[in-house]
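Engineer: Multiple structures follow.
Rule-based calculations on the coordinates, nothing more; no lab input. The model shown is predicted, which means the values in this text are computed figures rather than measured ones. Cβ atoms are built from the backbone, for glycine too; each structure is taken alone.
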Structure I
Amino acid sequence: MKYTALKDKLEALGAKMVPFAGYYMPVQFEGVNAEHETVRNKLGVFDVSHMGEFWVEGPKAFDLVQRISSNDAADLVDGKVQYNCMPNEKGGIVDDFLLYRFNKQKYLMVVNASNIEKDWNWVNLHNKDIGAELKNESDEISLLAVQGPLAIKAMQKLTDEPLEDMPFYTFKTMKFAGVENVILSTTGYTGEGGCEIYVSNKYANDVWDAVMDAGKESGIKPIGLAARDTLRLEMGLCLYGNDIDDTTSPLEGGLGWITKFTDGNNFVNREALQKQKEQGVEKKLAGFEVIEKGIPRKDYPLLDEDGNKIGVVTSGTMSPTLKKPIGMGYVKTGYHKSGTEIFVEIRGKALKAQVVKRPFVKN
């Protein structure tokens, strides 16, 4: 079990701590719904220091990130972040990740905590014939996500760098809360405004205190991973291990927009995925609302009107914002279209649902 630099502080704040992806993490503080609403209406701060960080540097850095990334790294400019995935050789996804470009010879990959070792091995495997310089700093970097409509305004108090004019999915290296070389990006996993703050472990507690103090008058609160999950699901965002994994292709998972078949973008398994795009896929990830009373959960069957199994739930919850049950799941192609009536089997009963366009909550 690994611990983040903020473990003692989170426990002192009353966090309910649980094992998650090999780390001891806060699942909730005052309760999922209250924390969810805090982020939707004000601002909250998450400790997401369990995420992994890989540096890719040197003259061959671009060649490596282009090889392992389904998105086109040539589209990146300095200071820009790109959502991405690493296709495997069997049509599935090794992981989804964020790619930061500092310059053409320096990139940062931010990967999922549960996949750090797998991803590191995958990146090194494909680097054998390329020769980029790799460094895994996952255990040295703390990461805070400050999310909500009031987040950026509050965080502006902690730096002289202008934050409010930063476009979505960009980043700067700055002095923040008195600490030099902090990376601040306008990314997030909640659908709200906000930022993510990368800082050395030794400054994590000081930066946390500064963030809490800066957000105090706006109503900032610490937020756990349970609310992070309901927030991302309302936005229809995929969670690796649930909605995408080693067996689901990016095209099946609705990630065709980050799978670029452009000239020169010869990523792993490109040919097979391009063939899949041309011929179509047999299943697609769809969002749905349950019309009858019942909450969909992972692995519940999805049925057609005759009771035939057409798919499976990958994520589901009672939406705190909409006050209705929502979910995502893979269904046979054709059943994925908005307005289609499907059924969720919950404890032996087929409950009516309707496929809807994501995100579930429109900002």
Structure II
Amino acid sequence: MELKNTALDETHKALGAKMMPFAGYNMPVRYTSGVEEHLTVRKSVGIFDVSHMGEFVLSGPQVLNHLQFLCSNDVSKIEVGQAQYNCLPNDQGGIVDDLLVYRLDHEKYMLVVNASNIEKDWNWISTHNQYGTHLQNISDDTCLFAVQGPLAIQALQNLTEVDLSSIKFYRFQVGHLAGVPNVIISATGYTGSGGFELYLPAHQAQEVWDQIMISGEPHGIKPIGLGARDTLRLEKGYCLYGNDIDDSTSPLEAGLGWITKFNKEFIGSEILARQKETGITRKLVGFVMDDRGIPRHGYEIMDQEGSIIGKVTSGSQSPSLSKGIGLGYVTKEHASVENSIFINIRSKPHQATVKKLPLV
């Protein structure tokens, strides 16, 4: 299948980015080094082009009922101007995708889905549309920049009349940014370092990117690739679809019980309610390596006797801790915080300790 490019493909190449296929797109993985980019976001500010993500607009008089049936979280709690982390459960107790739901108006919402799941999610939502909801896929016409880090407000404030410091976490405003009208300025992100996600028309992406780079230059803004995005989210224990959650993992196993609300009926709710009642048998945990070694996706997790108790779903070297860290599913009896586990790295057990999330 031919790879898609974001609107800024040539810009990334001119900046010296290492490009790699990701979720059907040719994406910048790093510009300098993953560690340097990671620490830039933790300490100052970076900008990610994450325009590969999918955006759907759902509207109509029954749209709330439609979303309540599709989503595990309680969509009725979202106010206009607010976003909510959510998941689309399947009818087997697994997860179709995790996503953000934005309430744009009283009968209008935007769903932001993972790039690898755009077609899958669209088909799922369409198949379960017995509510007359108007569906619009605006993914190809929308660019998404994530400006993340403790200096994000300073980097962006010169470009907009919106008071960025007044936008609370998981809230958004629509306004001019870098001369472009109707930009969604959202106090969200997947790095755990604060900042904003900016939704704008794809044909104006270049001018906005250029203006952000100029405005952010005194604050040390740098372009950041998907490699650092992965280590940033891993340090905070945020799930990555396809690694830590998928069609076979339940939100309860993945520690997403907080977005699974049983005050309503939704797809798969009976299965998940039974699971909550009887208890889960495995749990997603975070861990930090005690021994030297980097855990990787698919590595076996063992107990002290050498019995296999689970698998690593995500793992890397943590730039903040200078240690190996990871996420993985283990049997419930081994999931306690401070429990010792062992990662099978190159056929040798390497000790690690289960830690409370976030890891940093």
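Engineer: Using the calculated result 63, 50, 39 for Cα extents along the principal axes in Å, pick out the matching structure from I, II. Please list the in-between numbers first.
Structural biologist: On the way: I: 63, 50, 39; II: 62, 49, 42.
Checking each candidate, the match is I.
Engineer: Let me ask another. Match the computed value 2.1 of distance in nm of label points 7 Å out along Cα→Cβ at positions 257 and 337 to one of the structures I, II, and report its label. It would help to have the intermediate numbers written out before the result.
Structural biologist: Numbers: I: 2.1; II: 1.4.
Going label by label, the one that fits is I.
Engineer: Going by FRET efficiency 1/(1 + (r/R0)^6) of positions 65 and 201 (r between Cβ atoms, R0 = 30 Å, to 0.05), which of structures I, II comes out largest?
Structural biologist: Working: I: 0.75; II: 0.50.
By FRET efficiency 1/(1 + (r/R0)^6) of positions 65 and 201 (r between Cβ atoms, R0 = 30 Å, to 0.05), the leading structure of I, II is I.
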